[in-house]
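A short reminder: the numbers here are calculations on the coordinates, not readings from a lab. Because the structure is a prediction, the values reported are computed rather than measured. Cβ atoms are built from the backbone, for glycine too; each structure is taken alone.
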Structure 1
């Protein structure tokens with residue numbers, strides 16, 4: 001039984017149209033009515049019925065009449081897919097060694113392509129340097145990459161973090177501020193502000209950290225996860241300096257704020273722990289004041 005597209009033959013087409021039997025049947029009115037083939041030649045009628053539904057003429061694929069019938073198109077597609085699947089299965093069975101070798105070559109090419117893509121990705125390379133604590137190499141690499149793609153905000157973030165890791169706070173502050181001048185979304189803006197405030201506190205520039213925090217939370221009723229971390233760091237700083245009035249200000253802001261749903265990826269402590277610690281610290285300060 002034939003499946004799929006019928007093999008076109010110019011010789012058969014010409015001979016069918018020049019056949020005297022065809023001329024007698026069609027032109028002289030000796031053709032049997034439709035459906036009488038089951039009586040005159042049942043075997044041939046059954047074969048033709050199955051053949052015309054499992055195969056399709058190449059002319060019908062490109063004709064408007066053939067394209068208009070959805071059922072025939074579906075049968076055609078299924079027939080073609082069946083032929084393709086059978087051909088692939090036969091090829092695999094007959095040439096399983098060739099197939100196995102081609103499969104191995106394909107896996108190897110995919111693996112090499114993936115590795116080369118990772119190697120050429122500047123973010124991945126910079127992160128590897130940072131994981132190995134090779135900060136100077138990371139800085140050199142990131143500076144060259146930023147010259148090529150100045151709109152990649154992640155590279156600026158990694159560069160500033162590298163400067164912060166080697167305690168070069170002036171350059172870290174420079175690139176964090178440059179990054180804050182870019183059009184960032186609110187989440188990333190809060191993360192960079194969190195990092196910049198940490199740099200200011202490590203560099204003992206508390207006034208700048210306070211100003212940055214107050215600018216970010218202005219007209220905000222609730223704090224984000226990053227703002228939670230900044231407020232907690234500022235309260236700890238003033239608590240250690242025994243400036244309880246300022247520490248109380250930031251602790252109250254944490255306690256009164258609604259607990260953020262999302263946890264920031266750069267915060268070492270989760271939001272719930274920060275709020276609980278802030279509440280405990282707040283109670284300590286109030287008890288000391290009343291005593």
Structure 2
């Protein structure tokens with residue numbers, strides 16, 4: 001598999017931290033100045049600002065009814081189809097990740113809490129850590145969530161009951177990213193620039209580990225039987241299922257970013273990948289087998 005450069009989205013005036021798909025053609029980005037911008041992959045040179053928030057937007061998600069956003073102070077924004085904005089206080093520090101699963105929204109933040117929402121209502125919450133939580137991924141076959149914190153710990157959570165099942169040390173410091181590649185195989189990316197592959201069926205055993213980037217691995221996605229990672233080092237890299245390198249995209253290879261790549265998003269249908277960066281741009285890539 002490889003990436004083919006399609007277009008660069010230019011218009012933000014600050015680093016882009018938030019990214020999510022709306023449908024197979026449209027996606028949104030959020031930046032350090034609080035701007036949220038909608039783009040179309042077929043007209044990527046022109047974006048449309050749909051909201052302006054007071055703080056840096058650091059995560060975005062979409063649940064078919066509303067666009068959801070989190071900022072550096074822990075505010076939780078819900079933006080409807082008319083672009084009307086509702087703001088809630090969700091976390092004491094930053095709100096770093098929003099995930100929708102089976103109609104329920106989950107948030108994690110700098111205060112170490114996992115919170116469960118239905119609309120504007122907080123259903124349940126659990127404090128997992130005294131460290132910042134940056135990453136969360138759901139099992140593809142259950143309601144188990146896997147959550148990584150700044151102490152390098154991964155937590156396995158039953159989200160029906162909001163109870164801790166297991167935890168283990170995955171990296172010496174921040175677990176910055178997580179993704180599943182099979183039902184019971186979890187990949188973690190750390191501030192230590194390593195990727196690790198974990199077999200959850202074999203007593204949470206690490207079955208592969210590599211030095212993947214020069215700096216923190218900020219995001220991971222799984223598509224077309226390959227893992228794609230991005231990093232503070234400004235690169236996007238593709239790996240096979242055994243964590244063997246396939247190819248690298250950066251400023252020197254294939255129209256890549258010139259600064260930290262902060263988020264990745266596979267568009268519905270799996271034909272395109274979006275990346276966003278500290279260089280104030282997003283790039284639309286075609287996924288080519």
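Looking across 1, 2, the calculation of distance in nm of label points 7 Å out along Cα→Cβ at positions 19 and 243 that yields 2.3 traces back to 2. Computing P(r) over Cα pairs in 10 Å bins from 0, in percent, for residues 91-250 alone across structures 1, 2 gives 10, 29, 25, 15, 9, 7, 4, 2, 0 for structure 1.
One of 1, 2 was used to calculate distance in nm of label points 7 Å out along Cα→Cβ at positions 99 and 155, giving 4.6; which? For distance in nm of label points 7 Å out along Cα→Cβ at positions 99 and 155, the value 4.6 is produced by structure 1.
Which of 1, 2 yields -23500 for helix-only ellipticity at 222 nm (-39500 (n - 2.57) for each DSSP H run of 4 or more, over all residues; to 500), as computed? That value comes from structure 1. Source structure of the calculated read-out (distance in nm of label points 7 Å out along Cα→Cβ at positions 59 and 227, 7.6) within 1, 2: 1.
If P(r) over Cα pairs in 10 Å bins from 0, in percent is calculated from each of 1, 2, which structure is the one that comes out at 7, 31, 38, 22, 3?
2
Source structure of the calculated read-out (semi-axes √(5λ) of the Cα gyration tensor in Å, for residues 3-170 alone, 28, 17, 16) within 1, 2: 2.
Looking at structures 1, 2, which one was relative contact order in percent (Cα under 8 Å, 6 or more apart) calculated from, given that it came out as 9? The value was obtained from structure 1.
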